[in-house]
Structure P
Amino acid sequence: MSDPLGRMGGMDLLSHPLEGLQSRVAGLVAECASTRALQRANERELGAQLAALAALQRLVEALLVDATGEVVRRSETAVRDERMTSHLGCRNVTELLEETTRVSTATAGRWQRAAKAVRPQVSDLTGELLASDFPSVRAAMVDGVIGVDGILAITGPLQETAPRVSTEARHAAADVVVAEARGEGPDGAPPACAAVLAIHAQTWSVALDQDGSEPRERAAVRKRSFVLGTATPHGVPARGMLLPEVAAQLQTIFDAQLAPAVQFDDPFALDENGEPLPLPAVDDRTRAQKQHDALAAALGVAASSGQLPTIGGHAPTLVVSVADDGRCVVSAHGTTVQMADGSRLVCGTSGLWNVNLGYGDPAIAAAIAEATTASSYAGVFRYENVYARRAAEDLIRLTDERFDTVVFTTSGGSANDAVLKIARQFWALRDMPHRKIVAGLEQSFHGLTYGAFGLTGEDLGRSLYGAETRLVRHIPANDVDALTALMSRAGGTIGALVVEPVLGTGNTVLTAEFVEALGAARDAHGVLLVVDEVATGFGRTGPLFASSEWPWAPDLLVTSKGLSNGTSAIAAILVAPRVARTFHDAGAVLVHAETQAGNAASCAAISATVQRFAELDALARGARLAARLDTAIDDLIATTPSITGVQGRGCFRALSLSLPDGSALPQAQVPDVVAALRTTGRVIVHPGLAGIQLAPALTMTDDALAALFAGIRIGLAAFAARTS
């Protein structure tokens, strides 16, 4: 049988050219390092150099993929002694690639998957070369258009349809996606990156195979596992895959045991002889060790519960419910919260930053009762109601008619989900569907619903839940250079920039320079500017909306929390004429609906909150409280060495803390600080980045503010005594 792929000895056509190429590249690298060529390049030159290097990498990857495919072919024979892997002393292809190329197991696996997708097939009868599974993808690889990432992005979703979709249909879909990779798509978009190619391929996969393969939920259940390994002198290793709900239950156990409602002793108490009581022992366990011990305690409780089978039977599902009367609210009035254990706490967080006028406002409660009596349910799906109409009019009036349309949702997270839809549909209606990327800021918080989870810049477990981030980009807050570079590189594919005026995580305030740069980005690239004022809206930082003081008006503004003084699950997206007109002119409908969005009771709460803001002169009272906060924080810093920094604005502040040795407070100990302030200081604060956050009601009295800071002093002293 002939060997069309040139396995005969003496046919080495590549080694010498590769050695010459390697020598030239090595010389280029050395010259670049010695002359600092990259460091001396301006931004445009550096971008061009990066693009050229990436083009070279794709060509090199084409050879690597083909070489890997040949290794796979030579190792597929059923006779072990005839395999290439056996000849080179390796157990499998992955091990051979790892040893010969020094790559990781993951990379070796990706090369093999790419090679199997695009390598030419060899006829078993004649030995001649046949077409690959995806001819157009292979052609794009050989041309240097796509590398391994692009190959897998296109072929992965389409290969999943193979048992149910014809080869011709898959090839046709691949041809369309490859055209997008080459920049030859019907919309005239520039060559697409691997992330966008994956979206296109997945879209074709769904269109071709609407019934789909095994549902992910069912696959997750099938793949769940937990295995104890072989005992070692140091312990027993464990591995497996937990279902998300099981992982959440386990995290609940950890949270309950690692941040309990501990009642600390008075750090200044004396014994019967007038001597100071001994300080508690310092817990020097690592976070991982604490979680191990928490798991051991939970397993001990389960084992002693009497509910586990003793002989055979099926193991029960472990469901954990953590009850804590010290964190169970019974009632709340003004800025005082009554807990189920009888304690009365001063609230320094306005609930979850949303009770801006204090708890239990009678006028808002009466408005909700009246609306509920008039109509127990009236929504905005296919119909509308007078309460929603009034609330929308109130919001448009409050913003000086910079917006002319309001979209109601049920939370800040769901509102940001809808924002992603609005932005992408806006550009599709303008014949630019490739502008799907949405950019945000690192350490931002936009919610934990599925779309908003990916947009949130703080990593709160996105990988655990598989949150979608392929069409999301993040840059550091207040980094004008990073914003400029992002827009220069990808401005034509970015649909929207989403920012918080004050980042909910860490209370970082956007600088005037960065805000101006955002406006410049819109002017230059037409990108939609979205301001998430879920936390900052309704006077939290001073003005009604923080962005009202910026030199430009947003295209979309998101508000929630203080919108109803925390009484209802309600949020609103305020839409500027530029965006609304695009939908209206096209007769387009935003495909987004929530049963309780814009319901009568919630919208009545909005109108009542707007009215109460005026009646209570809430913005002026908030400004006076912010000044008193400044004084109280300065006094606290002067007497509390553990406070190392202050961030935020208005009635939205964060205090950075340190340990007695001067090192920054570890994030794992923040819950312990919050617990100490609650149980010893009798105050409620919010956990922050290496510290705590304060967001008191705008209407907090002088006496309540004094009690809040007295409790903070006591709680911090108790925590310091415990950790010193």
Structure Q
Amino acid sequence: MYFRTLAIAFTASLAVLGCLLVQSGWNVLTRRSPDFAQWVPSHHPETVAYLQFKSMFGDGQSLLIVSWEGCTVGDSTASSLIRTLRTRKKTWEVYGGEELINQLTLPGIQDRKTVMRRLVGIAVGADLETTWILVHTDDQLPVGTVMNIVAQAAEDVGIQREELKWGGPIAFANAEETAADRIIYPLSFVVAALAIAIAWFCVGTAKYTLVIFVVACFSAGFGLAIMDLAGIHPSTLMMLLPALWFILSLSGAVHLIGYYTTSPAQARTARLREALSHGWRPCVMSTVTTAIGMAALCTSDLQPVREFGLYAALGLVVLLPTLFGLTPIMLYLFDRGGSGSTRHPNDWWIWSVLTATVTRYRRAIIGVFTLIVVFLAPALSNVHVGSRLSTLFGKDSPVLQQCEWLEDNVGPLMPMEVLLYFPASEDVPNFADRVSLLNELEKEITTEIDGARVLSLGTLVPRPPSSRRPMRRAIQRSVYNQKLHAEEAAFQRSGLLHQQEQQDIYRVSVRLRRTGKETTSDPQNRLRDIVQRAIANSAMPETEYVLTGHLPLIRSIEQQLRSSLFVSYSLAFGLVFAAMIIGMQSFTLGAVSMLPNLFPTVIIFGTLGWLDLEIDVGGVMTASVALGIAVDDTFHYLAAYRRSRVGQDRYGAVEQALRETGPAMLFTTVICGFSMLVYMQSSFLPASRFGAMLCALLCAAIIGDLVWMPALLTKRRTTS
């Protein structure tokens, strides 16, 4: 009766606490991350230049591009949609291609047809008909709400929501949110269900599976509660953390229950005492080392990577009290039926065969593994990191298909800006030389960079006079300068010229294809070379310039991701090595333990380097994460090996350690690795690759733990 009452009270308390954790989790999952520009720290040169550009020419992050089949210059439906949006959202700036053409048509300077031809790829397609509508928002509405407002207005003027083609930063941000809401969240539940199903198969009884499930759920819940208390706006990739906490705590619970069920003692308290005695040190040390691997990501300058590492580590800190608090209590209250035996795969003959095989061929095994590491290690420097749109979403994703439609029918979407700084003139500026430089830039950019389109004052105004007669050319250029000087106010309204006290800043807006297959830094480097060459060959070689826009930010992010990969992994490796030496109380065991844990990273990332394949932010995070997780099994194995060395030779200790911890090592790898494969179904590629690479790393780690490490520890048993 006492145990029944205690069990009911305990269950009720868990239910109440669970409700509170669910509320905290919901609070976190409904928040959103900051805008793209805040990925790179404000002190970086790329960010400084971009913020200065925004202060002069506006915020490109608040832009939404919309079009559809039949959206053409002069289309009455497009005009109706523009009027409807302006009526409903008076603070928004909404305009179409036709309005831009009318605004930039300057009587006496540039006629309409010439403007349209020069705006091909900027505001009108190659057919001189297809166009798009640009929506600039100035409020803090969620991106999904903005798109719903535009879609509702479109339906009111007769355009179905399914017909709309979306582009621009708002559409891309909404695609990430949709990936979280409709893909990552549902898949996370599938991950949890699959992990529990595998755990049930492994432990063999429903009551132990229930214990594992409760511990895992509460561990994930406490991690979300920390994020809720911190009030952060998580990135889409951080939505993987609950599933990560879930499977890590599940892995720890499997190890504890493994010690509990294999204990020879009959009394529950004795079995619990022995399980905690054998399991507390490896569980604590493995969790600490995993947290170290996560926390090493905090060295990154990128906010999403840094936050991922920080909150992953904090979630692991609260995982320990949850694991050692709930697991023994639930086993004590609910496991009252005898010894509670489960399947005992530690009695499988495979462990004897594995030990004998590893011992017999230990030198060959050590040689093969060493050669693999030596062969693949140099390729680590060839790992490419990407953060383009094509590395975030699959080819079949709606956002990529719509982006491709817009680029095929109107123009490229990837913005990059060149700002030219000319000294301000007290009299009439020398527009002729300035426009000549702009024209040369446009010619070189569109010639040397495939698919590029350029918009500047040089695109819109007539070419400067080029008469061979000096006197005539001087008069023509003077008249030319006077005409353009009279239109300076219109140029500033067009967003192509910004004047301040001592400088005139001309904007050269370059558009590149988002769906292109350019190499990592080629477009930016080529553009820099073109600008430098054009300025040097112009009549104004002292002109200063700045490259800014999304592309430099993306390149900065890619460089930081690559730096984060090596710096965070090196730091994690060093700290985990130190923790292994302390935990094992042996430098030799600590050194031996790190070799199998180095193997997964070298073989997976080295292979990617040799194949010249690109990884994204999800792949970058897996290295430190997998190192911490892989060490979990290593700790349990080495702890069992040290216990087994008492009264046995190395051969016997290796076999006994494999029998004692081998099943749990296999189970945790299957649970953690194969359940994460569910994320491969996600069209959000960082999540998909995160799951795939984590599974591959863990599979490589278990091979190292079950084959390479025993080969390093054992030696051939001699017979008398």
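Just so you know, all these numbers are worked out from the coordinates, no wet-lab data involved. Since we're looking at a predicted model, the values are computed, not measured. Cβ atoms are built from the backbone, for glycine too; each structure is taken alone.
Odds and ends about this structure:
- When mean projected area of the Cα convex hull in nm² is computed for each of P, Q, the largest belongs to: P
- Relative contact order in percent (Cα under 8 Å, 6 or more apart) - highest-scoring structure of P, Q: Q
- Among P, Q, structure where FRET efficiency 1/(1 + (r/R0)^6) of positions 330 and 682 (r between Cβ atoms, R0 = 35 Å, to 0.05) as derived comes to 1.00: P
- Structure (P, Q) behind the derived value -21000 of helix-only ellipticity at 222 nm (-39500 (n - 2.57) for each DSSP H run of 4 or more, over all residues; to 500): Q
- Between structures P, Q, the calculation of percent of Cα pairs over 21 Å apart, for residues 466-561 alone yields its largest number for Q.
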